[in-house]
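Student: The structures considered in this document are given below.
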Structure P
Amino acid sequence: MIIWWNVEIVEQIMIFLGWIITGIIAFRLYKTQLKQPVVWKVVLIILIGLFTFSINLEYFGRVIQIPILPLGVWLLYLFLRKNKEKWQKYRPFAWLGFGANFILLISLLVGIPINNLLYPGNDPSIYISNVEDAYIINTHPTANEVSFVTEKLVASLQGAEKKDYFSDSWYNEIYLETQKTERFPYILANTFPKWGSGIRATIFLENNGKGILITSQEKQLYFQTKQSLFEEGNK
């Protein structure tokens, strides 16, 4: 269950469809051959044809690779150029391997915005969806012993308001005051994001129980709730 929780389901489906399209094209090319090649060799040629020199570009906050040079096709040509008959037989599949990069790229370009529509990155409930087995970890000596009620946390997320987490008051608190305190001394552990979102994030809780700092590889988001999430226990 945990293994499948962080799967980016939309993008995986689109990539799977891309491979299906590649497979259909390969099957049609295979059928058009007068002397049909060995199937496993066709698969190997396509996989080698996938190797490219690519450049990275940012797309909707994600890094995608744009294929530029067909390194795999060139490599196959170096090995097969002395046998013109073999090269003529396998050349379409080598170029299909290179073309599959663009098929998969288009699938990804379609899948990413759909994924963003289904799982908006500014919604805290996307990052914190399942809290049945969640618990709080104290990460700083100034942290009190606190607990929370699951139902209260889920309800508070619905009305949480996005704020700028690095404010002037926080700067003064951290860098100018002589008494050092930690603004986010708690981690909300063992939570799960919304199924299919593929999001991986660390959830920090503010010392007053009204702030949630969500940290992922791509960004940091800070939300404030109207009421404290904590039920304070003994210090």
Structure Q
Amino acid sequence: MSNTQDIFFAAVGDVHGNMHSMVRDLKAWEKKHNHQLAFVLQVGDFESQRDEADLVTTPGPKKYRKLGDFPDFYTGKAVFPWSIWFIAGNHEPYGFLEQMPQGGEVAHNCYYLGRVGTVTLSGLKIVGVSGIYEPKQFAQQRPDVSLISRSSNKKYVGFTEAEILEAIAFSSADILLLHDWPSGIISSTEAQRFGWSNEVGNEYARLLVESLQPKLVFCGHMHQSYR
């Protein structure tokens, strides 16, 4: 940005409930580089479970489900030093997050952007789309959150066609937050090098990139650093 002071912010990958580790790493970066972060963006699988009841509504094998550090921040025992803005991935407490599909504050200084959301931070327009591409869910309306105890948690992980269109209607973005990758980011040869299938990402995430023309796109999901 010309004629303005430099802005430093962080983009964080899949946290999976390890909030204290995230804060510790970001503070270490600030100390090392002698810069203060203005805000923190997070690309899904944040896992903001408040308690065991939230954990039950989180998709994923039971053996991998664990209550992370978020209760410390929810109760005020700990506080995020910067504002945290996150989207949902495919491992989230949807029994909690689906109560606020438009987004909202889930703990002090910690904000869910919703199924589709936008916020302007330090003059940057940020657009976020939660979830991953699930073909069977894409054209359907997901079950109401009141039915989650009688439904599969997995029915809440996919974004819908309507949500993609809603995001496109924002017209532009400086930063786009996605959980799954856009298709075409990585070649089949590179994918095989990481031990993945030949096809990584989805065409609807790609459509969002092409439609909104963001300067930066941040994704998670694959647990692999790639730039």
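Student: Taking 0.95 as the value of FRET efficiency 1/(1 + (r/R0)^6) of positions 136 and 216 (r between Cβ atoms, R0 = 35 Å, to 0.05) derived from one of the structures shown (P, Q), identify that structure.
Tutor: Here the read-out was taken from P.
Student: For FRET efficiency 1/(1 + (r/R0)^6) of positions 16 and 40 (r between Cβ atoms, R0 = 25 Å, to 0.05), find whichever of P, Q sits highest and give me its label.
Tutor: Q
Student: Tell me which structure, out of P, Q, gives -6500 once helix-only ellipticity at 222 nm (-39500 (n - 2.57) for each DSSP H run of 4 or more, over all residues; to 500) is calculated.
Tutor: Values: P: -13500; Q: -6500.
Of the structures listed, the value fits Q.
Student: So relative contact order in percent (Cα under 8 Å, 6 or more apart), computed for just one structure, reads 23; which one of P, Q is that?
Tutor: Traced to structure P.
Student: Ok, one more. Can you say which of P, Q returns 25, 23, 18 when semi-axes √(5λ) of the Cα gyration tensor in Å is computed?
Tutor: For semi-axes √(5λ) of the Cα gyration tensor in Å, the value 25, 23, 18 is produced by structure Q.
Student: Of the structures P, Q, report the one carrying the highest value of FRET efficiency 1/(1 + (r/R0)^6) of positions 104 and 128 (r between Cβ atoms, R0 = 35 Å, to 0.05).
Tutor: Q
Only the coordinates and a few stated rules stand behind these numbers; no lab work does. Please read all numbers here as calculations on a predicted model, not as lab measurements. Cβ atoms are built from the backbone, for glycine too; each structure is taken alone.
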